[in-house]
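There are structures below to look over.
We did not get these values from a lab; they are worked out from the coordinates using the rules stated. Owing to the predicted nature of the structure, the values given are computational and were not obtained by experimental measurement. Cβ atoms are built from the backbone, for glycine too; each structure is taken alone.
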Structure 1
Amino acid sequence: MIERTFVMIKPDAIVRGLIGEIISRIERKGLKIVGMRMINLSEEEAEKLYEVHKNKPFYKDLVNFIRSAPVVIMAIEGESAISIMRRIIGPTDSKEAPPGTIRGDFSCSKSMNIIHASDSLESAERELSIFFKNSDFLKYSRLDEAFVY
């Protein structure tokens, strides 16, 4: 089933110059970027994105970190895009992320973990709706789709 998911390249990756490397991995896997912008998150957007952590002690630090530099927000499409993206990025705690994953190759901590990707269809829909309208999603075919699926 073709799914759409939310992916965000976080401030630590931006300031380290890893945008191209991360996007390249997503595209090489065969996933399609159907929406993308580089933005500075407003406090309201950051709070809404992380509202599931609102009552946790690290919540304010998380909101402050995600607003510390620009982020790249993306809408990604593909068959089983949610689970595939989760495998590409690796576990949240980068010390547990295997080599070959984005976090395993570029991050050494749980808090500075380079990238966010939705963990379920419900989360993807909620997170995408914070940053994108339906009219923002582009429709096109990749030349390699017949060989990817």
Structure 2
Amino acid sequence: MVTIQVAARRSGLSEPTLRYYEEVGLIGPVPRDPSSGHRRYGEDDVDTLQALACLRAMGVGIDDMRTYQVNRAEGAAKAGEQRDLLTRHARRIEAEIEVLRVHLRYLDAKAALWDARANGDPDAEAEARRRVDEMLPALAGSLR
């Protein structure tokens, strides 16, 4: 059994987050030390917190974390639902990555434009401006 400080450090979650996760039913109830009343986390609790920390880092919300926990407890009986939940979030992240790629291409094109201006190269500036102009519709779509 470990203290909340140790559980927080090992999971990468803050102490208030650990308390909140217990409050909303993602973990626990966490046993208390009889003499002090302080929370004491077991290894299974810490493993659960580490899994939740990973989901949180990937932008998974509380409701889906709760579903994940229920499915995890059910094991193979909920494997398909677990797969679907994780796949849905993987597709969301793929979409976010594509938006970031558009942003990266735009920044590279704008940097090339300014580099051409700094070097006094009108042909390179015209090419960079063309690249920027081509990207504007995709960039505008990614900002919605």
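Numbers below:
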{"quantity": "Computed -10500 for helix-only ellipticity at 222 nm (-39500 (n - 2.57) for each DSSP H run of 4 or more, over all residues; to 500) - originating structure among 1, 2", "calculated": "1"}
{"quantity": "Read-out relative contact order in percent (Cα under 8 Å, 6 or more apart), computed value 35, structure in 1, 2", "calculated": "1"}
{"quantity": "Test item: distance in nm of label points 7 Å out along Cα→Cβ at positions 56 and 72 calculated as 1.2, pick one of 1, 2", "calculated": "2"}
{"quantity": "Comparison of 1, 2 by distance in nm of label points 7 Å out along Cα→Cβ at positions 32 and 112 - largest value held by", "calculated": "2"}
{"quantity": "FRET efficiency 1/(1 + (r/R0)^6) of positions 64 and 136 (r between Cβ atoms, R0 = 25 Å, to 0.05) - structure with the largest value, from 1, 2", "calculated": "1"}
{"quantity": "Structure with the greatest value (metric Cα Rg over 2.2 N^0.38 Å, set 1, 2)", "calculated": "2"}
